[in-house]
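Taken together, the values in this text are just the output of simple stated rules run on the coordinates, not laboratory data. Computed from a predicted model, the values in this text were never measured in an experiment. Cβ atoms are built from the backbone, for glycine too; each structure is taken alone.
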Structure 1
Amino acid sequence: MAMKKWLWLGSMAIALVGLAACRSGAPPPGPLPAAAGWKAPVILTDRVGTAADLAVSPEEVAAAKAHLGSGIVGLIPCTMANEYHSAVAKAARKALSDQGLKAQLVDPEARSEQQISAIENLTAAGAKAIAICVLDPAVLQSALREAANAGVLLVQFAGRESAFNGITISIDDAELGRAAGEYAGKLIVQELSGRAQAAILDYPDLPNAVLRANAIEQALKEQAPQAVIVGRYLGGTQENGLKSMEAALQAHPGINVVVSINDAGAYGARQALLAAGKDPQTTLVVGIDAEKNALALIEQGGIYRGTVDTQPAKTGEMVAAGVVKLLAGSRVPRDIKVPIQVITRADLD
C-alpha cells in the first residue's frame, strides 16, 4: 500500500484510441479468443505463496505467449509519480517485455475513476490479463468483476481484495507496520530508557494505510509499554507530514518519536522536528518504503533511523511472473507474499 509521495499524483497514459473506442457508443469487442487447447489456471487457496511459487519455466513462457497471441497485458499502478509505485510498474513492464509479452502501462494519477476507465479500455483493446494496484476496492469492484467475467485474468498488487479471476502479489500491510513499530519500540527501550512521546502518521482514507498504522500502534505498545502514543495524524505525503507534525508539536511539544506509514510522510515530520530544535540524539523517525531519499537520510545519521524495504523492483518482477503463470494456465497460489526487511544505518554501512 506500497504509496507516495504516497498520495499518488502522476500523469495519465491511456491511449487516445482506447478512449475514442470507449466513447463511440459501439459495444466493446471483449477479450480475444484463447489459444487452442488453453486451460484456465488452477488457483490454490490452501496457503500463502512466496516468490519461489512464481518461478516460470520456458514452457510456461511459450504457453503464455501462445495464449496472449495478439492481445496485451495491462499494467495499472496506483500512480507513476511515486518512487515505489513507479518502480513496481517499470520492473513489471520490463520483465514482461523480456519474456516477449506485450504490455500497456496506464497511469491513473491516483484516481479511482481513471482506474475504472483504464480497466474498461484495456479490456476493450483485447487485454488477456491486467495487473493492477487497487486504489479503492469498493469503487473498483464492479469494473474488475466485469473484466473478470469477460475472461480477463487479474493480478492485484498492493492489497488482496480484488483478484476475482486471478491472484494477489502483495506486501502484508500489517506486517510492514509491525516491523516499523517493533523497530521503533526497540530503539525507545534501548536509547530512551523505554519512555517517549510517540506520534503515528496515518492516512485514514486508504484501508491498507490504516492496517499499517494499527500494526504500528500495537507493536509500539508491546515493545515499549511505558511510551505514550500522543495520537495518529494525517501523513502519506511530505506536505501532510510537515503540517500534521507542526500542529502535533503545538499540542504535544514533548514528541520525540514518529513512526510513519510511509517514507514520504516521515520526511515532513522530520522537517518539523528539526525546525522545532529537537535533539537528534533523543529524537527518532522510522518510515516505510525504503525510498532512495530515506536511505540517504539514514546513512548520513541523525533522527531518521530506519525504514522498511518493500522491495518494489522485486514486486514488479513477481507481478510479471504471476501474469505468465496465469496466461500459461499453471498452478499458482491465490495469495503470494512479498518479502520485507527493516533497513537501518548498520545495514547500509
Structure 2
Amino acid sequence: MSPRATVVGTGLIGGSIGLALRSRGWHVSGVDRDDERLSRARAVGAIDSIGFDAESELTFIATPVGVIAEAAKRALRETRGLVTDVGSVKAPIARLVDDARFIGGHPMAGSEQDGLDGANPMMFEGAVWVLTPSGGVDDASFARVRNVVSSFGADVVVMPPERHDALVAVVSHVPHLTAVTLMRLAEGRSQEHGALLRLAAGGFRDMTRIAAGHPAIWPDICTQNRDAIIDVLDELIGSLTSVRRIVADGDRDALMERLERARSARLNLPSSAPRPSDLVEMRVPIPDRRGEIATVATLATDLGVNIYDLEIAHSSEGQQGVLIFVIDAGQGDRMRDGLIQRGYRPSVQSLE
C-alpha cells in the first residue's frame, strides 16, 4: 500500500514536494486556497487528489510564512500523521505550534520561475533542508521526517529554531535585500546612463540573480525575522563603511587582506557528498527517550559534520536503541570525540 501525504500550498515548493513524493510512490493530496491552482497541480501530476487526507502519514505546509502556523494547526486537526513546514523563519512558528507531531523545516531551494511553472521533483537534490525539532518530538517521528526529505536528495541539517533564524538572516534574508538594493541602484543609474544595464555582465548578474525571486513572500519574512535581519544589516553596513574607509585611504594591504580572506572562505564552501569509499558508518547506543536523535543530529551540525544517512535500530528490551548514521570519513574522529564528551559510546567502521 502506498504511503500517503498531504501538501498544503501547491505553488513552487509545494508542487515540487508533491512531484518528488509521487515519483517515489506516495499518494499525495493537495490543499490550496486557489481552486484553479489546485486543479492545475493535479493536471501536472503534483497531486493525486484534492483536500486533506485524514490518513496522511506526513503533511507538508508550503504556504507563505505568515499563515504557516494556522495551516499547521489545521493539518494537525485534519490528519493523524506528522506535520512539517517549509518556511524560511522558524522560531515564531515553533512558539505558535507546540505539538509533538510538528517538526519545523526549511528546504533552502527555489527557482527563478514562479509557482507550478518552476516546480521540479529534482529541486531538492543536493539542497540543504533544515529541520528544527522541539524537545517534545519523539525519535521515531523525527527520523521519519528526516528520512523522507533525505530521500529527495536533500542534505539534512538539524538545529534549534532560534539558531536557524539567526543564520538564515546571514545567508538568505540579508543577501536577498542586498541584491534588491543593488538592483535598485543600477536601475536608478540606468535612467541617467542608458548603457549601464547593457554593461551588467557576469559578476553583477550573479550577485543580483536572487532579486528576480517572487516578491510577495518577503514582507512576511522580514516581519517574522525582523530582529535577526536588522542585526545582520547593521553588521553589513558597518563592514561596508569599513571597506569604504579602506578604499578612500588607498590602503592596499587592508584591501588585499579582505579580498584574500573572502576568496578563501568562498572556495571552502561545502560541496556535495563524497564517494562511498570516503564514508564511515557510526553506531551510537542511545537511551529510549524523546529527543535523542535530534540531540545527536544537532551536535553534528555544531561540529560541521554532514550526516548522509540515518536510521535507528530498537533494542528488543525496549530500554535503548542504536542510532546508525553515515558521515564523511574525514569527520569521523571529530564526531566520535564530540559524542564521547557528551557521554555516548560510539563505534565507527569503514564502508569499504
Structure 3
Amino acid sequence: MTNTSTPLIDSDVHCAVTRDDLMPYVSEYWRETLETTNQREPGSPAMTYPDWNTALRTRKGDLSLDRLRTDVLDDASYAILYCYYGVEAVTHPYRAEVTATAVNRWLQEHWLDQDSRLRASAVVTPQYPEMAVREIERVAEDPRFVQILLPARAPAGYGHQQYWPILRAAERHGLRVAITAGGGSGAPPTPVGWAGSFYEEYNLAPTLFQSHILSLVMSGIFAECPDLRVVLAESGWTWLPPLMWRMDQEWKAVHREVPWVKDAPSSYVRSFFKLTTQPFDSPESPAHLRALLDHIGSDDMLMYSSDYPHKYLHGNDELLSVPALESREKIRWRTAAALYGLDVRDGG
C-alpha cells in the first residue's frame, strides 16, 4: 500500500456503472433478458431521483480508476467506494438480486483488484431482506468490502424490524451499514410528500437521515447488535446537535414507550453513528463552527470525505482549521481507520 506523508482516508468517493458493464457478470439467460426486454436501467431517471448515475458520469466526464488515482488517491491512503445503482427500485426480485451481485463483482474486478488502497460498499437489496443477507454473506468473504450500502429514501426507517435480518447479518460479518443520499424506492422524499423541485429535495435531504437515526435508536436494534455501526454519507452534519437535544428532551417524557433505550438517545447517536464531512453545510465563522463541533459532544463522529466527483463551495479546509490537532487527525483518518480496520501508519 502507498501511504501519503500525512495520513488521510477519503470515506466517500463515487464510481458509476452501466448495464453494459454488468453483462459479463450475469448468466446468459439474464443477458438475453436484459437485452431483449424494455427494462430501464435501475439508475435511470424513470426509476430513481435524482439520476445519480448519469449525473456522476457527465459531471466529471471520465470516472476512470486512473482519474480517481490522480484526483483522490494521490492524497489519500485509502478511499471508500460508493457505487449507487438503484437496485431498490427493481420490483422483480430475482433481477434485483442478480443485479446487486453483478455490481459487486464488477467492483471487485474493475476497482478493488486494481488498487490496494480501495475499499468498497456492497450493493444489496433492502426491499428483499433474504436476498440481501445472501449477498452480505457472499461479499463478506472479501475483506475489501467494508460496509453495505442503503439509500436514504426508503419506505420505512431502517430500524423497522423488516430490516433487522440485514442489520444482523452486517454486524455478524463485521460490515458497517452506510446510508447514502437519494434512492428509488417510490417513497416520497419528505414527511409531507413530494417536493416541487430538486432544490427543495436537496435542502430537505437531512430529514431522511434524521428519520433513520430516530428509527434505529428507538427500535432497540443496538441492544441486540452492540457491534453494529452506521455511517451517514452525504447527509451534512450541522443539523445533528438540535436533533440530539430534542431526542433527549422527549425521551424524558415518553421513555416508557421504548424501555430498551436505557440511556439518553444522544449517547446512542455518539456511540453507533459516524458522518462523512461533505456536503459541508456549516457557517463560515470559525467561532460558529467550533460551537457546532462542541455541541455534537464527540470528536469521534466525523470522517473526512471529498464526495468525489462532486464539488462544493465550502469544505474540509474550513472544518480542519478549527479543532485541535488530535481532533483533526481523527477526522482526517483515525476514526475511519478504526471503523474499517484499515492499516494507516502515522507519518507515512
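Quick one: Rg and Dmax of the Cα atoms in Å, for residues 181-236 alone came out at 14.2, 39 when computed from one of 1, 2, 3, so which one is it? It would help to have the intermediate numbers written out before the result.
Values: 1: 11.2, 35; 2: 14.2, 39; 3: 13.2, 40.
Label of the source structure: 2.
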From the coordinates of one of 1, 2, 3, Cα extents along the principal axes in Å came out at 67, 41, 31; that one is structure 1
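If mean count of other Cβ atoms within 10 Å over residues 69-76 is calculated from each of 1, 2, 3, which structure is the one that comes out at 19.4?
Matching structure: 2.
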